[in-house]
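Quick note: the coordinates plus some simple rules give every number you see, no bench work behind them. From a predicted model like this one, the values you see are computed outputs, not experimental measurements. Cβ atoms are built from the backbone, for glycine too; each structure is taken alone.
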Structure P
Amino acid sequence: MSGAHIELAGAVIGGAVRTLMKTAAGMIVLALILAGVAFWISFDGSWQRGLLAVGLVLIVVGIIGGILTAKRAALGGVVGGLQKQKLGQAAARLVLNPRGPLGEMVGRIPLAEAERRLRLAVDATLGSAAQQQGIRATLVRSIQERLIRGIEQVTLARFRSDAAGQEGQVDIARVAAEIGDRADALLLDKVGGMANKLTALLVLASTALAVLVAVLLRQWNP
């Protein structure tokens, strides 16, 4: 880790790129299958209608596939970083640094103040991210942001859990120490579930939109 940045090993970037390629290949196959289904539904004797359905479905699935591919690549890089580099702990050290906006605290403070300091710490960390150009730099920034946002979410949940039994007061120092020790395991659980839900949601959306396009075009008489 250097300054306010999380250093990513080449293996992590390579893992993200491999995830990107696999997801893109999967979405191409899905797009071709859905285009074929859309042609079959909409054709009904009209080549013009069938081909229009194919074109529209390829465009729709292409857009959704692009979104899914980019997000899955970043999530793949996060998973690789958590498993191989312990990047959860690195992100936690940046966000929960007692010399940063979170501050060094002894004792408890109100939950609202703890949440405010956490937001400031996250914003400060993200604001200091490198702004290099290029595909690789964009991928690196995306992985870093997901790591930091993940730390924000698990820390916020832990703040609220801690405050629930202490009349709305949070022990920032203790929570920060707990999150730092368990950051990688906490983020792995969160990221794994997120990737599966995202994939299922966008694949279902692609399928539903493809069928809808085909059904609507079937009603059209060119």
Structure Q
Amino acid sequence: MSKLDKPAARQTPTLPLNVFGRASRLLWEELFLLGVASYIWMLLGVFIVLLPPLTVGLMYMANQVARGNAISFTLLFSGARRFLSRSYIWGAINAFAIVLVLADLSYYQQVQGDLGIAAVTLAILLALAWSLVQLLTLPLLIELGPKSLRAAFRQALMLTISQPAFVIGLVVAMALLALLCWFFPIMIGFAFAYLALVVNIAIVKLRDPELDREMSQKRPRARR
């Protein structure tokens, strides 16, 4: 049984919303390395076959930042290599989910009246819920290890249900960042790096509260 499962059996601690502020601070402190890594993710991610491992690699970098470890450019690729097979399984599942959502939207948009509107709304809400679960799955996969994708999915779903305040905050952050990226597409990489920090800080807070206390008491470093 994992550390996350044990508290969940009793009562999962509520995630405070200050994780968003701490993510902003850590992004500022590691702005150069995370910024360059996020642009590498954007540029190479154009080749769809590279997107799943690079996404996991960037999430791995964010996990190291959340744990207070030093990072380097190589972590993007070492993380991608370590989780290579599971990243492609995760990517294939999400590709299927995207195709399914697009097919549903295409079909139900042709349905007239209230039924069509309700079906499209439900499909969009389910897609948003799925996106939130996936955003929590990756940091859990990194914490649990390369062979724990199923457990990561399960625990991500549990967290999505048990942390309504955090989930609402995450939805608001995603909406604001999506609006920012709509006007400034160059910010897409930074936006994902920020979200990666948010979810990794949240997972570390739940799985390793002692480390989280140490990290929260550390003074901000001067920007390099």
To test your reading of the models, identify which of P, Q gives 31 for relative contact order in percent (Cα under 8 Å, 6 or more apart) when calculated.
P
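For distance in nm of label points 7 Å out along Cα→Cβ at positions 81 and 153, which of P, Q scores largest?
When distance in nm of label points 7 Å out along Cα→Cβ at positions 81 and 153 is computed for each of P, Q, structure Q gives the biggest number.
Given -0.58, -0.99 as the derived value for log10 I(q)/I(0) by the Debye sum over Cα atoms at q = 0.10, 0.16 Å⁻¹, which of the supplied structures P, Q does it correspond to? Show your work: numbers first, answer last.
Values: P: -0.58, -0.99; Q: -0.46, -1.18.
The read-out was computed on structure P.
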Which structure, out of P, Q, was distance in nm of label points 7 Å out along Cα→Cβ at positions 17 and 201 calculated from, if the result is 1.4?
Q
Assuming -28000 is helix-only ellipticity at 222 nm (-39500 (n - 2.57) for each DSSP H run of 4 or more, over all residues; to 500) as calculated from a single structure, say which of P, Q it is.
P
One of P, Q was used to compute distance in nm of label points 7 Å out along Cα→Cβ at positions 33 and 145, and the result was 3.1. Which label is that?
P
